[in-house]
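Structures follow.
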Structure I
Amino acid sequence: MTYDNLNDRVKYMNTAHGPAEAFRLEQYGNLDLSFDGWIVSDIIGEPSEVRPTVDIRLFYTTAGRYVGHISRTLPSSKEHPMVVTKSRAAAFPSPLEILAWLKEDGRGFLGTNSKFAWEELCGKLPWLSKSATVRA
């Protein structure tokens, strides 16, 4: 199968990952993002007492869009005893746009969790299998 069109891709997702689910992603300081689709990558950050924990989830929607969700949990301190979680989400029509968004979040670089999430996305979506690395 070539997965050239949305119907082929959705059919694959239903077969490989089960029926689509409804998601609502909370965003810090913005409207929540809701859609129907599948979690394709779910990378949980390493908890730390001094650095934010970064969790990254990537989705594929029934409308053929790629959704990214980055959640940062800021560690508590004596000055700020409450744990704060800030998250943001965005939807993109192409995988290269979500890759650019992940790099933008990392100030021009893919962070460790972003890289793992991107590689997992490419590994689970056959039409992206050759996009996990840069080819020279």
Structure II
Amino acid sequence: MTDKELEEIIKEIEEMCSNEDAYFGSTYMEDFGYAEGNRDGLILYATEFLKAAKDIANRKFDEGDTEMHKPNFSWIKNPDANPFAYIQVTKKIRSEINEKKKWPKQTWQDKVLQFGCITTLIFGIFLVFVGLINFIGWF
């Protein structure tokens, strides 16, 4: 798809969708998050990703393989409802990108182990101080 075709699609979408009627939000739970919105809101939100994609061809990438694109989400009434303040764009293809490893979710066993290690460490420091006090008391 050419930049001209993208520009035409973006222009058509922006003329078709109302900024006043558009709604977009997001909700985060402990295990997952989700986007929410009406038709205009979701389409306008997707348009900002199309603009970022079109913008890649115009960037020089002077400082590396990635750059930040600042989307215009001014139509979103609640700024906290938007999880993305920036879109990081790259000129690399998928096979050239080292995907970041995500940390595994912490289980209750991990929390108990962490609590036990910290408790043991504090108890050990307490015993060292008691031992030092008894040692000094012998003199």
Structure III
Amino acid sequence: MLTCRLVACAETIIRDAAQNTVSLINVLEDIQVPAFPGGIFKITVLGMVNRAQNDPAEYDFVIVITLGDDELGRVPVHADFTDKVSSRIIAVLQGIPLPQPGVLRVALRHNETELGAWSVTVTQRGPLVAEVVAQ
């Protein structure tokens, strides 16, 4: 049986194979855009999934991105546990549209069963402004 220990979203996720560690850089806590519609250039998703020893070694997952009640996209992800009982799924999502404010949710699913999710609030922070710092 599959279980999910963690789903997290950050700007960048680095996997150090030599140390067997993962670093999350600029964790997504909330998103503020100057106006709607808006967008996010890049979100990196980390899923940490476990399986039972006698379960299959390969699985197909789907990352589902929603904003409120609207589905923004689905990204298929294949994972091969090989001889291990745990696997890290790292996927880079680019060009996420933000048509309105709400709760952005990134969920990891297997056969339409949600294993875990990460949610952040999307708000408008006001009009785009620039400060000139050098001339």
Quick one: Cα extents along the principal axes in Å came out at 57, 38, 22 when computed from one of I, II, III, so which one is it?
I
For mean projected area of the Cα convex hull in nm², for residues 5-52 alone, which of I, II, III scores largest?
I
Could you figure out which one of I, II, III the value 0 for helix-only ellipticity at 222 nm (-39500 (n - 2.57) for each DSSP H run of 4 or more, over all residues; to 500) was computed from?
III
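Rule-based calculations on the coordinates, nothing more; no lab input. Every value quoted in this text rests on a predicted model; they were computed, and no experiment measured them.
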